[in-house]
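Please treat every number below as a calculation from the coordinates, not as lab data. These numbers come from a predicted model, not from an experiment. Cβ atoms are built from the backbone, for glycine too; each structure is taken alone.
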Structure I
Amino acid sequence: MNILEIIEKKRDKKELNKSEIEFFVNGYTQEEIEDYQAAALVMAMYINGMSDEELVNLTMCMSNSGDILDLSTLEGIIVDKHSTGGVGDKVSIILLPIISSLGVKVAKMSGRGLGFTGGTVDKLEAIPGYRTNITEEEFIQNVKEIGISIISQTKNLAPADKKIYALRDSISCVDNIPLIASSIMSKKIASGAQKIMLEVTYGKGAFMKTKEQAKKLAEQMVKIGELAKRETQYILTNMDQPLGYTIRK
């Protein structure tokens, strides 16, 4: 097995098996596969689409490429919330402390900007003194002591997704339902929460332009969550106008 054969197979619209996807994910994470080869395969996935089986295998391979956080030492229900983002989206920063204040523990790993939007981590790092780059031990301890922790993706949690995430942004392969679904859910599974709430946005300020596209993305992520034994639900949010009161350059 080699990466050229895998690229050729996906280029020709054939379905990749689990072993081929594992070969790509592990090889790229360990820098045994070059960026230009990974870009060719990701572009083939973008253009030709992915089957449900390919999607689940890609997600689980990325999730298992690093640590899977064990939050079993924490008492009570552990939840995570993720938004697919958009212009002016600040919901997590406001909502999650409210949820935590009600006694529900929140363990969230957030992303950075992708495409034309800023990520939750980018916004939080604009706050003087706020650290998003903390250890897994600190992450768990914060959830235990104060009921909430929002961090950036660490090098040990879904590192394959971190590399592919950045690659997609550099080759204009952002707005693709299977790739978005696998990226989001690989992080959610790796970060260990028992229950996952997905806010899937659509409209002018979001990646998904129509409600139908957003629903398709949401349903794919729910399917992945169920297979990973995580209770997963979603809500659709219209972003034909920015969330919040103001936008600043």
Structure II
Amino acid sequence: MFRNYSLLSYGRVYNPYNWYYNPSYVVNRIYYIISGTAFYKNNIQLKPGYMYVFRASPDFKVHQEADDPVDHVFFDFSTYKGLCGKEYIEIDLSEDKMLGTLASLISEDFKTPLKQPEIVKDYFEILLYYLRDYLESDGSYSEVTIEALSLLHNTPPSELSVNMLASGLKRNVNHIIRCFKKDIGITPHKYINELKVNMAIAYIKQGLSCTEAAEKLGFSSISAFSYFFRHATGKNFSDYRKDTGKADYENSRYYNV
């Protein structure tokens, strides 16, 4: 089960600076709301003491009340399986004792930087284990799409392309595009771009330079990567780094995606 999921980032953050709008076709989210007043898509309150699982969506949007900021634990992850049939799942942890105990343990450990950050992978796998009944796949992905997503998430980002996909799957490229768009809602090309944008943002949080990020993502030049990043996010790489630097990420840790 767990090989189908890749942890992208995690942490515990109080009053998250950029917690307002973070759309993505590739990032799923688990939130444990400890305190504060928060809303999903403006009108759905995220309640303290509850855990939420959000399916990857370009419409994802959350915000917090300025006079009652959020304290929360989060796990951002990708998967090439259908996560669940719902847009999001709400779990009252007072009614799920095992998840409630696990959430309390994780939130306590995440108060300060972990001395052994590798334990987070164990936490994530245990969390997925206890969420297994909630995360039943809707089964809507075709075999072609499952194979395509698996290949995309197990290939170095510098090698990603639609031609690579067709060659790796030994299938007609137009057939792959039709199946993929039907299941995911976008073309493989756009999905690859979304993957690279999310990777670039994770690299910023890890402190990588523009040159290092461009090389890891397979761009032929810094200018080509800079144009791609600005077109995708509306900001220059350096401006995004500056804005991200304002946030308090002291108790957050980011994995290399």
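Things worth noting here:
- If mean count of other Cβ atoms within 10 Å over residues 47-54 is computed and equals 14.9, the structure in I, II: I
- Answer label among I, II for the case where distance in nm of label points 7 Å out along Cα→Cβ at positions 79 and 199, calculated from the coordinates, equals 1.2: I
- Structure (I, II) behind the derived value 18.4 of Kirkwood radius over Cα pairs in Å: I
- Of the structures I, II, the one that -12000 was derived from, the read-out being helix-only ellipticity at 222 nm (-39500 (n - 2.57) for each DSSP H run of 4 or more, over all residues; to 500): II
- Comparison of I, II - label where distance in nm of label points 7 Å out along Cα→Cβ at positions 7 and 71 is highest: I
- When mean count of other Cβ atoms within 10 Å over residues 31-38 is calculated for each of I, II, the greatest value falls to II.
- Structure (I, II) behind the derived value 3.7 of distance in nm of label points 7 Å out along Cα→Cβ at positions 15 and 151: I
- For FRET efficiency 1/(1 + (r/R0)^6) of positions 111 and 215 (r between Cβ atoms, R0 = 35 Å, to 0.05) computed as 0.95, the structure of I, II it came from: I
- Distance in nm of label points 7 Å out along Cα→Cβ at positions 95 and 159 - highest-scoring structure of I, II: II
- Origin of the derived value 2.0 (distance in nm of label points 7 Å out along Cα→Cβ at positions 119 and 175; candidates I, II): I
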